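Visitor: Before anything else, here is the set of structures, which you'll find just below.
Bear in mind that the values in this text are calculations on the coordinates, not laboratory data. Just so you know, these numbers come straight off a predicted model, no measurement behind them.
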Structure P
Amino acid sequence: MKGFRSAAAALVLVCTAVLLSGCLYPRDRLEQNQKPPKDAILNVQTIVDQFQKDTGLLPIQNSDEQTPVYEKFKVDFDKLQRMNYLSAVPASAYEKGGSYYYLVINEEKDPTVKLMNLVIYQKANDLQASVKAYAGAHGGKLPAGQQLYPSFAAIDFKALGVKDPELRSVFTGSVLTAMTDPDGTVYLDYGPDLMQQLGKLPGGEKPEPDADLRTLLVDGSDFVPVKSPLYKLVNGEPQAVLK
């Protein structure tokens, strides 16, 4: 009987540890890593294609010229439902309480549905607010650390007084370095991700000098690089550049 009680107690401890590990794992980290089912994206793509074929238009929300290219054209699920093209919004969509915006990119030549991770987007916006507040309190000085590219420096989180959120790339799972340009705009560095993609290109193949390297990430996945600057190939390596 004593042995049975000891075994039972051990089992309870193991179960408790498992439950606690789930509870202690950060919710935003779970949401960063959680990807929607492939069929949800394919279904929305099919509906967008059919809508354009029938109407000559894309079911997208309005945006202005200042909106970054990979945040610009959100799928208008409300319109699709009103016009009976869609019975239910995907559970992964923001409009349904999910963690993604469904976007349309290449809207003029080849409209393609991609996803924007809202957890990363919101965390980057929180950093933007902190950087703006810091600059306001320090006469315009930025919490700039190591220089990463000619016009971009990593954020000095110690100076900023906030914890590094350790945002992870949806492409490689690696930690994205948060950085700012001279105006204090916050970006995330996808240079290491792009370097990996460049290494996968067939031997001798290189992007055009003026090509936006971010397409290497977008074309090979269902996602867009949230809060990314423009990247060009400089001396064989990806370099963030100001537009």
Structure Q
Amino acid sequence: MTRGKGAGGEAPRSLREQAYDAIKQGILDSRYAPGALLSENQLADELAISRTPIREALRELAGGGLVRILPQRGIIVSELSVQDIVEVYQLREQLEGFAVRVAAERMGPADAEALRADHREAVSHMQAGRLRAAYDFSVLMHSRIIGLAGNSRLSQFMGQLGDQVHRFGLLTLRHGRVERALLEHGHIIDALVAGRAEEAEQLMRLHLRADRDVALRVVLPAGVMQPEAAS
């Protein structure tokens, strides 16, 4: 992996940053499956980066909860648990429900058109079978709504949840959720643009519960449910 100046002559990313980004993306995209053992040597060969930056990147990923460092065993990709999914979607329902309600009272015509344009792009990609691109535009819709709430602390906190949100969202992508999710997005946008704040909030909450339920159906058969989450 080569280093060089970025666009506009900015300083190149460090090898640790390059390793961090590559491993993180592999985890989010499930190339490195939950529970998989990560080898520093194999990652170094795969990424053409020496072991020291790989080790530093793995420590940083452990701090973010994406990997676990186990004594006498090594480093594994963090498993997806029922408890993780339930907790993340509980937070999303409360925070994004609030965001869409506030956004309905703040947004202007340009904001409405941006949301509709993103939605049209998502639907177009879905109809063409480009499901990952459709998913990316769906994520953008959620991000726009959070931004429209005008609450910097909300945006910051949602950013902290970003990796987990993305990881669970890709679970739903791979299990036939895209078409229905986009239909729900259309209803949310309609209510939002019309200023029907309470309806938009309720639709957002129902949408996120449906996402949660799909993610749970994926995880439960995989046998990764933690005992404490079953109560």
Structure R
Amino acid sequence: MPHPIEEHAMATPVIITVAITGAVPKKKDNPAVPVTPAEQIESTQQAFEAGASLAHIHVRNPDESPGSDPELYGRVQEGVRKHCPGMIVQFSTGGRGRELSARGAMLYLKPDMASLATGSVNFPTNIYENPPDFVEGLAKAMLENDIKPEVEVFDLAMLYNAANLVKKGLLKDPPHVQFVMGIPNAMPARRSIFDFLRSELKDVLPKATWVAAGTGKHQWEVNQWCLEAGGHCRTGLEDNLRIEPDRLAASNA
């Protein structure tokens, strides 16, 4: 049976991911950032009604710091499945502010998808740590729970790491890959780099589906590149709090 993301890819031209919260933005940055499960469910429903078909979910602690509590993930997933029928639920296993041991603790809830960064990378103020053994452990947990990973590629090595996971049988073929562009200290949002990544993907993982995420001011242009090149796209307050340089986005929709 095809995975939900493969069914979407066959039935619709573009899968729009909405990254509703992320690990960094807070309400002081934009009051529209949803941080409680109720806010996240409502915000996701608004985006779903506007055309989004995949929800990328981080949860937050009461102080708005990045959370790992499986109960919070479960509440959001339950609400999204109730109010957004057919929407793909994707949990983040990202690491900002979270211990390695906690980052996969919610996978037993069996979301449709979960993020899987296949290597470590510098972020603006810290290192996003993804040691090889940890990556393989997350990949195994996703296999065991029938979760389709979204391979997060923050630099070229991560693409080849993903190919190695396929060879080891830890990642099913075809994989779904996301290029993350525009984070300071990581991969720049340049069209030449975008085109090179697509070329390498076609060579290394020819059956893969793909999307690219542009952060901050790069969100719009990266989405344009994706649409022009036949890929999927990603939006949401995790990546960009503004609709224009001098105007905050009013919602995730």
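Visitor: Quick check for you: by Cα Rg over 2.2 N^0.38 Å, which of P, Q, R is greatest?
Guide: The structure with the largest value is P.
Visitor: May I pose another question? Kindly point out which one of P, Q, R the value 14 was derived from, the read-out being relative contact order in percent (Cα under 8 Å, 6 or more apart).
Guide: It must be structure P, since only it matches.
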